[in-house]
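Structures incoming, each one as structure tokens.
Nothing in this text is a laboratory measurement; each read-out follows from the coordinates by a stated rule. Bear in mind that the values here come from a model prediction, so they are computed numbers and not experimental data. Cβ atoms are built from the backbone, for glycine too; each structure is taken alone.
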Structure P
Amino acid sequence: MASGSNATIIRISGPWNTPQKLRGKYILVADALEKYLNLNLSINLYRCLKSINETEEYLIKYSIEHGFKGAPVACMAWQQEFIAFLGFKIAAVYGPPEKISMKQYENIVRNASQAEVILIIDNIQSGVEFGEKLASIIGGVEVSITNFPGIYPELKNMTMVMKWNVERLSKALAEAKLKGEINRLREEIKTLRIIAIFSSILAIILLIISISLVLRIRRK
């Protein structure tokens, strides 16, 4: 009962940032309203679930088209289920930054480095400082997404949030891949320079040897 009234308090907790979990929340809310207020929301619920199903199909298709599957990432714990649903390979997970111990921090850095993580995915509401620091250490790209609507006027519900999140992830992944390609080309250029230097040295040595042989022949 609510304090000072006869109203019944219904607690519906847990994550809702995947299509499956979101469907479950809508069903629980509809069931509670029907049970305690005798409201028949079957038509409204059907429309909501249909929208969630369509969003799920969109997200799956989007993740495939934009190469999410298998991309190595580190992510904040409150985004883990959503990131796994999209097909990313989660190499490291971290909790609220203020609760991360030094040992946990070292493990996160080690796991992310060994897996060659290219994206560090923060939860906006939890802050981005830790993700940005981790990205600078391992050479990845930090991106922050939300698990709540309302942070921008256009994000009116969770299906909009999910679509907004994947767009941010797609842009960050493209940036990470471009960054990786640039680094690869830099390494190739560095290798070619080393080869060129050794080739020049070898050419000089061969020239000296040739001159020495010519001089010896002439002396004879």
Structure Q
Amino acid sequence: MNEYSFTSRRERMERSAQKSATRERLLVAAAGCFAKKGYASCTVADIARAAGLAQGAMYVHFKNKEELFMEMIAREHAQGAQKARQALDTSGHLAGILAIMESCVRDVGYPVDHGLWTEILAVAARDERVRASFRQSDRLMREVFARLLASAAEAGEIDPDLDFEAVSCWLYALVDGLIARTAIDPDFDMERHSALFRRLVRQALQPVRD
């Protein structure tokens, strides 16, 4: 490899790293704007200003505000899927299921917080395009989670006769509800409710004894 090729490769890597850093900067800025003003009221100009970038720079990375919003949702669901994949590689799958759910409630996933996730759910309920994007990435996440449920059933930890796809939907609906509760109720403390939460989920999933 000659010096020119090495320099070109290094420059491409630097440009790629810079592009990733700018996208992350925009996502963080947008999260703050969406959380403060709401999706409808937050403009591209607001996001660019918060990121310290020219408005035109936004369009280099995202076609519009909607695409950025969808990217934010997809990343959150991808994080949830990654947690489930990691749990598949460990023993005690029911413990992993409970840990994932509690983790999602306590820490939604930077830069999204509890209030912004509640806003995301509200926008997805109203906006058909956002809803379609949400459902797609949500389904991919829950497919991994359903495999984790199946592994727990094979280990005798939960009822093998359960419909794991349906259970994944129910459990993540519970997570979404607890995130919303955390956002709107300052007196709600997941740490204080942890033991009750684990007990109820265990009881719902436990094998039926003859």
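When relative contact order in percent (Cα under 8 Å, 6 or more apart) is compared over structures P, Q, which one is greatest? Kindly include the intermediate steps, with their values, before the conclusion.
Numbers: P: 14; Q: 21.
Evaluating relative contact order in percent (Cα under 8 Å, 6 or more apart) on every structure, the highest lands on Q.
Once distance in nm of label points 7 Å out along Cα→Cβ at positions 42 and 202 is calculated for all of P, Q, which comes out largest?
Answer by largest value of distance in nm of label points 7 Å out along Cα→Cβ at positions 42 and 202: P.
Which structure, out of P, Q, was Rg and Dmax of the Cα atoms in Å calculated from, if the result is 28.3, 119?
On the way: P: 28.3, 119; Q: 20.4, 73.
The structure behind it is P.
Among P, Q, considering only distance in nm of label points 7 Å out along Cα→Cβ at positions 170 and 194, which has the greatest calculated value?
For this comparison of distance in nm of label points 7 Å out along Cα→Cβ at positions 170 and 194, the top structure is P.
P, Q: which one has FRET efficiency 1/(1 + (r/R0)^6) of positions 106 and 154 (r between Cβ atoms, R0 = 41 Å, to 0.05), as calculated, at 0.55? Show your work: numbers first, answer last.
Working: P: 0.55; Q: 0.90.
It was calculated from structure P.
Computing helix-only ellipticity at 222 nm (-39500 (n - 2.57) for each DSSP H run of 4 or more, over all residues; to 500) gives -26500 for which of P, Q?
On the way: P: -21500; Q: -26500.
Of the options listed, only Q reproduces it.
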